[in-house]
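Below, each structure is written out as structure tokens.
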Structure 1
Amino acid sequence: MGAGGPADEYVPRRAARLSELDGREGRIALTHWGPQDASPILLLHGWMDCGAGFQLLVDHLPDDWPLVAVDWPGYGRSARRADRYWFADHVAELDWLVHVLSPDRPVRLIGHSMGGTVASIYAGVRPARVAWIANLEGFGMPELPHAQFPGQLESWLDALKSPPAARVYPQLEALALALQRANPRLPATHARYLARAWTRAVDRGFEILADPRQQLPTPIRYARADLEACWARVRAPLLLLYGAESDYMQRAIGADALSRLRSLMPTMVARCIAGAGHLLPHEQPAQVARALREFAAAAGAAPRGEPGRDLR
């Protein structure tokens, strides 16, 4: 946590730098910390988050790590898409970013939730382009039963006629309290920081930056077998972090989730983050940063393909 400000406000320890790229389909916003590097460590945020949300974690990471957080299209300061937000487009966006930001060297990836899922898929689809990957609670969505798909498609068609409107909060404190109600382990100072990072001021209060159409149902059914086929091709050292108080891994994969993941990805190292739910980089950033530092040090020396283990 930062120091030197009011007790109820989070004061970042490190200053961020902002930049933009002309992406595949519009502006891509980036947030930088640390030195510039020909092969930065890419930070990939989760659903309804943005790159600036990583500040809580970055403040606990080494100052000499070249960190670049990406705002996915339709999030944060990046451009919104005209017609769709489909999962495969995130993989395509990451592929483009890797080639632009690290054209000559394998990239290092840290992804949370949706960002962790995208990073893991990419590491299997383009295994030679990834040096190491840290997946923070990125397990994909639970598989939709075949019988429910017609209803899902119907919901998508109905939502297209009346898409969700932008969510506006009269005060930042209202959003911070909502975040804490949904995530009871989130410290109040972190909730207030995220409320600022996730919004922009408008006449009626504070509007969520994420395009509200991100909440539309998807018209595409994703099979877990397809996702796991990508994971099985991962060759880079991989750190999996999961919250001790989170049930997301079990809901997405099943009761034997860790065993299943180890069988697919023998390079995987798993670590449980105490006192954390699904938002572990926001709830327990110091613990997450310590695990990342230990993993990065080991990944730099360990040979590829060495069987994974649990970090205690």
Structure 2
Amino acid sequence: MDMKHINWDDLRLFLAVARQTSIRQAAIALNVSHSTVLRRINTFEKTLGTRLFERQANGYFMTAAGEGMLESATKIEAEMTTVNDKAAGYERASSSKIRITLPGIFCSHLLMPEFAKFQRENPEVILEIIPGYAMANLAKREADVAIRVSNDPPNDLVGRHVLDMGRATYVRKDLVEKYGTECPDKVGWISWSDHPSAQLWKEESDYPDAATSLVTSDPISALTAVKAGMGMSLLPCFVGDKEGELCRMPPSSLHWCTSVWVLTHEDLRNTARIQNFTAFISDAIRQKRDLIEGKHLR
């Protein structure tokens, strides 16, 4: 079948009807009217000089010619999707904005000065910072760059493993001085979740039997609660080690070390602004290695 002069919009309608086996459902899927789909399918068949569908009481079903068309149309659809993705990448490459998603505590306690430095060196670039702990969908362009803490990053993203982030149990110094070795049992845990699946870190800690005194899903709130003397909590070392009134709960063990990644989407990896930013921020993170990995103590 000659596909040279076939309109892509006609193929989209054909694919919708083939998949839905219904003119009405195809119209809904394409957000057009029922009559539009019916008229254009009829015209498409006349243009080709062959019937693509058998009209039956329970729907539209492909003829042999339609089945032959389906294979080619599906390949063209895949190619068009790739072209659109590339075009979106080129469009964003020409933009002066970089959207960055990262954990909120990284933003507030570690990287904001680095973002400021990058912007001073690249004043034409607008940084849009999106703090959060859910993984943004870079394929849908919810962000351009993701800085993530994970031992299992998404397979559809590309980037680099920069280093590993260490965590330790932190508590107010005066509480350790007051309670001594009984401190864990006296103050209890400030936990990030009370769900059983989220308790592995507690079981692997030096104080698995200590009670939970507070639950919060926000690491910044957990830090604030520790500083208020409400208990002890597992915190990133780059946070806890910089707080003067806090200390690591003896024996100061490191726990739950997790990889830090700087990631982007395949379509954006070769754009100059993304390469420039990811190289800059990866180097900035590496320069803080001892602090992030928990090797730096006051």
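Comparing Kirkwood radius over Cα pairs in Å across structures 1, 2, the highest value is found for 2.
As an exercise: mean count of other Cβ atoms within 10 Å over residues 36-43, calculated from one structure in 1, 2, equals 16.0. Which structure is it? So the calculation was done on 2. If mean count of other Cβ atoms within 10 Å over residues 52-59 computes to 12.0, which of 1, 2 did it come from? Checking each candidate, the match is 2. Here helix-only ellipticity at 222 nm (-39500 (n - 2.57) for each DSSP H run of 4 or more, over all residues; to 500) was derived from just one of the structures 1, 2, and that gives -12500; the source is 2. Comparing distance in nm of label points 7 Å out along Cα→Cβ at positions 132 and 212 across structures 1, 2, which is largest? For this comparison of distance in nm of label points 7 Å out along Cα→Cβ at positions 132 and 212, the top structure is 1.
Read-outs: derived from the displayed coordinates by stated rules, not from any lab. Treat the numbers as computed from the prediction; the structure is a model and nothing was measured. Cβ atoms are built from the backbone, for glycine too; each structure is taken alone.
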